[in-house]
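Listed next: structures, encoded as structure tokens.
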Structure 1
Amino acid sequence: MDTQSITPARLSASVISVPPMARDANRKICRAENTKIVRHIEAGGVSTMLYGGNAMFYHLRPSEFAGCLAMLSEIAGKNTLIVPSVGPAFGMMMDQAEVLRDFDFPTVMVLPQKEIADDNGLATGIRLFAESYGKPIVLYLKHDRWLEPAIVESLYRDGLLSWIKYAVVRDDTSNDNYLREVLQKVPGEIVISGIGEQPAIIHMRDFGVGGYTSGCVCVAPKLSQTMLEAIHAKDFAKAESIRAMYEPLENLRNAINPIRVLHHAVQAAGIAKTGPMQPMLSELSSQHQDFIEAASRALLALN
């Protein structure tokens, strides 16, 4: 596992994959199947993995946390950067900070807490966690105005941020005043587009963010990494042609549920057995599974 401090160059060098967490029939975390997912992603040239919403870290049992971290650190290749997540509740993340200090992850992402929170309170909680953890964190801006840009700036200037995952969904990606205001406060090279391939070209080309995260990269990693390199090379026609290849599976994720669809897609493509969904998420209908299998296998064939 890559344990070096994260630089903007390291951040932009790889698509940031956001894998699902494979579990066995008893809903226990499965080392063998998670290893298959990691190796498939690495084989496509993708060297950064963020374990957050798609891995259902929101619903990870506290008793599973240390074992899950140990497994991820052990199955990652020597050049693979692993970023786990904490929270979203304050008490949970403060207890997790104590566990994390026993590991060498260079950063962790704080999961967004929307309810029973306000932006100044969130900033205080993030500060307290980062101070306890002893390293800068990944800030996940998932909701519009979740934190005001001035607060984001204060966290950045105080050295508490490693990078920012920006994942506010817009009907028109090019019309995003919140992202523009955030980018007036922090360098674009530490902001990462956090909604997959579909908005990545606009976010990187027009707003100047440093890279993008992806769930579907777990199915077709080489293809997505090629798209990232094309954007960096300003070959936007090539990037756009690749972006369109991800659209069928992404449309299913948007129409049904991003986490549930990706969890099944990785299994349906034959990459690994991801197992049952972790409550509080339900299983997919057989009709949905058929659609997802067709889209995921078609995408994998393009890889």
Structure 2
Amino acid sequence: MQHILTLTTASGALSTSIISEAVRVLSEARADVGDPITLAVESAVDIPFDGVDIEFALTTVRTALAERAVDVNAQPAAGRRKKLLIADMDSTMILGETLDELAEFAGLKEQISAITARAMRGELDFESALDERVGMLASLPSSALDRVNAALELTPGGPSLLATMKAAGSYCALVSGGFKPTTSAIRARLGFDEDRGNSLEVQDGRLTGKVLRPILGKEAKLDTLTELAQARGISLDETLAVGDGANDLAMLTASGMGVAFRAKPAVQEAARFRINHADLTGLLYLQGYTTPEIITP
């Protein structure tokens, strides 16, 4: 069949009743529905279908399962496995926002977190919001970055996502509006091929409160996606991008598989794919990987 609808959720939470309901809804929408294919027992399943428009099928099933803790995504069956991954860092590959954690050392987490939340919702210009928050950290010892990096938690599923895609020959880049010391640390921990981030000005072992130019924001993320795709001779349809904030939207909408991962509402509305209940292995299931194919480092 030409199309695939994929259901993903937290480990062990995908019941037969949810799968049956999705099949019933597709059938009632006059789709030709194939037998469900288990990707991960009680966590992810593919439902092949044909005969109706993908967007119609997606909207219909999402509406029917809106009260269920399950992610619903749909796409053409062909070309699911991607050759390039571009990933946001904060609240995507790691839990939380690096700048907010850094602010805690200055006793300003509450104030800075409020600005971060507005910027990620798209209510503030990313560059000016970054300047404002970093400016509040002037005179903070640069060693605070090392302490923040040591305490960062990886998002569950991230190590498997990287290991599996790299084993399949994909190129993986971490592209963040966060800071280079952290992107470099996460690149090393997860095995990204490269990382890009912003640089903080440091003098005499302390932050000056300035971000060095140019600032890496939403356009730089999009530029990285197109640059790396061109360099590797692949189309944007063969790329996967994942992020959670407004500054990720440009790359999410341009990539072949742009995934809003536990994202802000406006980002979810604009992105083609959404993962809210599964961890980052959900991105592997969207590509059709099954449990035996997934590498657990």
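Just so you know, all these numbers are worked out from the coordinates, no wet-lab data involved. Keep in mind that what you see is a predicted model, and the values were worked out from it rather than measured. Cβ atoms are built from the backbone, for glycine too; each structure is taken alone.
List of remarks:
- Origin of the derived value 1.2 (distance in nm of label points 7 Å out along Cα→Cβ at positions 41 and 105; candidates 1, 2): 1
- Origin of the value -11000, where helix-only ellipticity at 222 nm (-39500 (n - 2.57) for each DSSP H run of 4 or more, over all residues; to 500) was derived from one of 1, 2: 2
- Of the structures 1, 2, the one that 0.8 was derived from, the read-out being distance in nm of label points 7 Å out along Cα→Cβ at positions 25 and 49: 2
- Read-out semi-axes √(5λ) of the Cα gyration tensor in Å, computed value 36, 19, 17, structure in 1, 2: 2
- Sorting 1, 2 by distance in nm of label points 7 Å out along Cα→Cβ at positions 265 and 289 from high to low puts 2 first, with the largest value.
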